[in-house]
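Structures incoming, each one as C-alpha cells.
Quick note: the coordinates plus some simple rules give every number you see, no bench work behind them. Keep in mind it's a predicted model, so treat the numbers as computed, not measured. Cβ atoms are built from the backbone, for glycine too; each structure is taken alone.
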Structure I
Amino acid sequence: MPTRTARTAWNGTLEQGSGQVELSSSHVGTYDVNFPKRAADDAGGTTSPEELIAAAHSSCYAMQLSALIGEAGGTPESLDVTADVTLGPDPAGGFRISGIKLTVRGEVTGLDAEGFAKAADAAKAGCPVSKALTGTTITLDAALE
C-alpha cells in the first residue's frame, strides 16, 4: 500500500507564527495554518490539524461503511458523513483532541435500519483512521434517510 505525504512550513512562534500545509502526494493544494485561528470559533479562511483529521476520518469512514453495506447484501446509494473534531484543553497540559462525532445519513437499498446501524457501528471500529485515533472518544449518530 502507498504512503501519502503532507508537508508544513512554519515560521515564528506558536502565538504569532504561521505556516502552510501542502498536500504533497495529491498536489491538490497548499493551505494556511496558524494557532490563533486554530483555537478560534471562526477559522477565517485557514485550515487546522483538526479539520484535516475530520476530512480524513469522514472520507475513510464513508469508504469503510460502503464496503460493509455491500458485504451485508445492501447497496449504498448515497452516504453523507460529517466528522466533528473538537480541540480542547488537556488535563496534563496543553491541548488535545477531546472528541470526534461521526454523523452519517444514508440511502441504502437491501438493508433495514438495524442492518444499517450494525454496518455503521462496525465501520466506526474498523475504519483505519478510527483505529489510528483510539486515544480519543469517537461517537456515532447513524440513520437511514
Structure II
Amino acid sequence: MTLLASCADGGIFAPPDPQVTRQHIDRGISLISVRDFKTAKAELLKANPFKTGDQRALMALAIAADMEGDFQTSDKAYELLLAQSTDQATLFNNMGYSYMLRGDLLKANSYLAEAERRAPKNDTIRNNRKMLKQVSPL
C-alpha cells in the first residue's frame, strides 16, 4: 500500500500538470504557425488530447496531422471534436480542407458547404470553397 501511495504522490500515477499541458499546446500551435507540422504534431501529442479531449489541442493536432498527410490521426481528432465542439463552422471548414488535401473533392465540398451554411460571412470558408471550385467545378 505504501508503494501505491508514493506513486500517487508524483510518480507514474500522478495526473498531468495543467501548466505543462498548456505549454505543449501553445508550443504546438506556435510551430503550426511557422509550418513545422511534424514537430507541432509531436508537441501536441505530449498534451495527450485524445485522453483529455482538449478541443484546442485536438483542433491543432488535426491541422498538423492533415498537413503531414496523417489522415488517420486527423480523422480521430475530428471525430472527437464533432461530439463536443461548439465552433462547428470552423470544424466543418477544417474537415473540408482535410478532404481537399486527400483529393476527395465530393466530401470536401459537402463539409465546406455545411461550414458556409453555418457561417456564410466567414472569409476563410468562402476562400476554401472558391479554391475547391477552381480545382473541380462540382
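Given a value of 1.5 for distance in nm of label points 7 Å out along Cα→Cβ at positions 110 and 126, calculated from one of I, II, which structure does it belong to? Of the structures listed, the value fits I.
Looking at structures I, II, which one was distance in nm of label points 7 Å out along Cα→Cβ at positions 38 and 94 calculated from, given that it came out as 1.0?
The read-out comes from structure I.
Quick one: percent of Cα pairs over 22 Å apart came out at 45 when computed from one of I, II, so which one is it? Comparing all candidates, it corresponds to II. Comparing distance in nm of label points 7 Å out along Cα→Cβ at positions 86 and 102 across structures I, II, the highest value is found for II. When you work out relative contact order in percent (Cα under 8 Å, 6 or more apart) for each of the structures I, II, which one comes out largest? Result for relative contact order in percent (Cα under 8 Å, 6 or more apart) over I, II: largest is I. -9500 is what came out when helix-only ellipticity at 222 nm (-39500 (n - 2.57) for each DSSP H run of 4 or more, over all residues; to 500) was calculated for one structure; which of I, II is it? This value belongs to structure I.
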